[in-house]
Structure 1
Amino acid sequence: MSDDGFVADPPTLLLTDADVAALADVDAAVAALRDAYSRPEVASSTPERAVATTATGWQRVMTAAPPGGAYAGSKTISASLQNGLVSYLITLFDQRDSRLAALIDGNRITGLRTAATAAAALTSLLPDRPVSVAVVGSGFEAGAQLRAAARVATIERVCVTSPTPANRERFAEELSAELGIPVDPVGAAAEAVAGAGLVLCAARSRDETPTVLADWVDPDATIVSVGSTTPAQRELDPALIGRASFIVADALAEVLHDSGDMIAARAAGIDPDAVTVSLHDLLGGRAIRPERGIAIYKSTGSGFQDIVLASLIYERARADGRGIPLPSGILTIRK
């Protein structure tokens, strides 16, 4: 302990969800993530997440110090499973002097970073031609995935499927009007996926059985899977992972060993290691998708993505004069 220190100058900024909404946009997010992921991966800069269980739910912490970035920090997620509530807080520290630069509401960043990172991956996965899209799911994440994909791909038509007719019809109506692309609601996932060059998976079944089966998927399709992020969750058929000639992981170790889809594939006798590369290697040009075969982008999410986008939003907030400067801050001490 020491009294020899200083309080952050400029003062620590509090950025609310409304601030993030005003400052964030998909194009800038995709560009920032492409740039950050083009650098070689440094495993120690983004350790695996830590989870503490509580009497009512859990606390999860995802820490990262993106190489070459000015800021490091973490996202803490507090979940109360008893009443279905969750909150997200991102702490951002300046790596140059260790001051606490910002406290940021992580709700909107969490949704944005998942979709924008997938879109960044698609810039190096999709062929340079118009593509038809299947969306499996009709909730918030499914909409974010389609919006982001539309920023980097030429989409000629979309089929959306989900269990509730009203939800998929609402999704089709809203996204068709917003994107200017025909979006058709269909009742069967097999019907939506058949013939699609890009399949966006953003939903899990209630009993955690796969929502996309290998037999439905075209031989050279691209799959984006973001709906299963823990060992217990399932989204992709193990046989589909077995058919893939190329798998890209946003967090290599977590995807291969802590994702329910990969755990199930290994239990079925499939070893995905030989065809799986990191997103760093894909966007850095050190790995290239084969000309033929199914490609899968598999995401479990990463604190790396949170801190890259939190840094972008913080710098924009300072330039635009947004946020609430805290009247006092934590002490940065000299040691």
Structure 2
Amino acid sequence: MNFLPTQWPLIQAPMAGVQAARLALAVSQAGGLGSLPSALLSPDALERELELLQASGLPYNLNFFTHRMPAGSSWPDPWQAALAPYYEELSLEAKPPQGANRQPFGAQSAEILERFRPAVVSFHFGLPEPDLLARVKRLGALVLSSATTLDEALWLQAHGADAVIAQGLEAGGHRGHFLQNDVALQSDTLSLVSQLAPALSIPIVAAGGISGADDVRAAMDRGASAVQVGTAFMLCPEATTSALHRARLRDTQAPTELTNLFSGGLARGLVNRLMRELGSVSPSAPPFPLATAGLAPLRSAAEALGRDDFTPLWSGSQRQGCLEAPAAEVVKVLAKGLSV
């Protein structure tokens, strides 16, 4: 039985930086659940996107981060020293913008939700504070959140989540861990779903490494009630994935690694120059989400030269299902794993 308000128990993963409402709409129109990432959107931009989604009359998922903002600077001495050669190479003044471009879910976001009343709201890095979560629940929204371990899944169930997104190590983008950040404690998607299935009384959404119908079927056979898929949609015309990023995604053999260089938080992406030269994980990077500010000028300058040296090229480990086709076609392919 599908617990989602959709034809298929299939969620398009929210992917900040490579999509807007257009992709979410296309997935929802095809019978899946389109998602809108909100972590990088200003309140005004979020409202504009939500007006498009709301006008469709279709269900959609609105995703937020619930991280705690760290104390300290986005430009500490070790990070400045690590990036200084690149600033010199590109003839840039080493004075990046301060602050962070990812803000956690707060009262202003809750007010926007109360105006638009999305069918589904999902969170990354745990759940919001109890009073904020209560406001979301009062709207009647289905609340989902990501877990990377059994402990996190049990915590989410105990604290009000209606379903758990089991994020395996294959997943692209940021890891959703919030109790422990040791990836040695985390596992691949199928193993994680198998751990969660007998322990939880709420639905499980499998996320990570799902690129085709066989992957969907395998996740459902392990006990998932739905799947969440991101990378497979990144070459769709409805996505806003850049030309540089698209070019790298087409190489299905290119390696991915977990890295903290681009935001300060561990995230899976395609290996590029910065990761090769500084190492994928650097103790010099300030904590999430502060590292982004130091890289922003480097990224802009390099991309203007047609280079992805400092660009976060988020990608899951499996790209065989990354189709250069409309999102509806991707949904159709994936749904074959749900139709038996």
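What follows is calculated from the coordinates using simple rules that are stated; it is not laboratory data. Only a predicted model underlies this, so the values are computations on that prediction, with no experimental measurement involved. Cβ atoms are built from the backbone, for glycine too; each structure is taken alone.
Looking just at distance in nm of label points 7 Å out along Cα→Cβ at positions 23 and 95, which of the labels 1, 2 belongs to the structure with the highest value?
Comparing 1, 2, the top value of distance in nm of label points 7 Å out along Cα→Cβ at positions 23 and 95 belongs to 2.
Once FRET efficiency 1/(1 + (r/R0)^6) of positions 31 and 183 (r between Cβ atoms, R0 = 25 Å, to 0.05) is computed for every structure in 1, 2, the highest value turns out to be that of 1. Here volume of the Cα convex hull per residue in Å³ is compared for structures 1, 2. The highest value is that of 1.
One of 1, 2 was used to compute FRET efficiency 1/(1 + (r/R0)^6) of positions 239 and 303 (r between Cβ atoms, R0 = 25 Å, to 0.05), and the result was 0.90. Which label is that? Display every interim value, and only then the final one.
Working: 1: 0.20; 2: 0.90.
Clearly, the read-out refers to 2.
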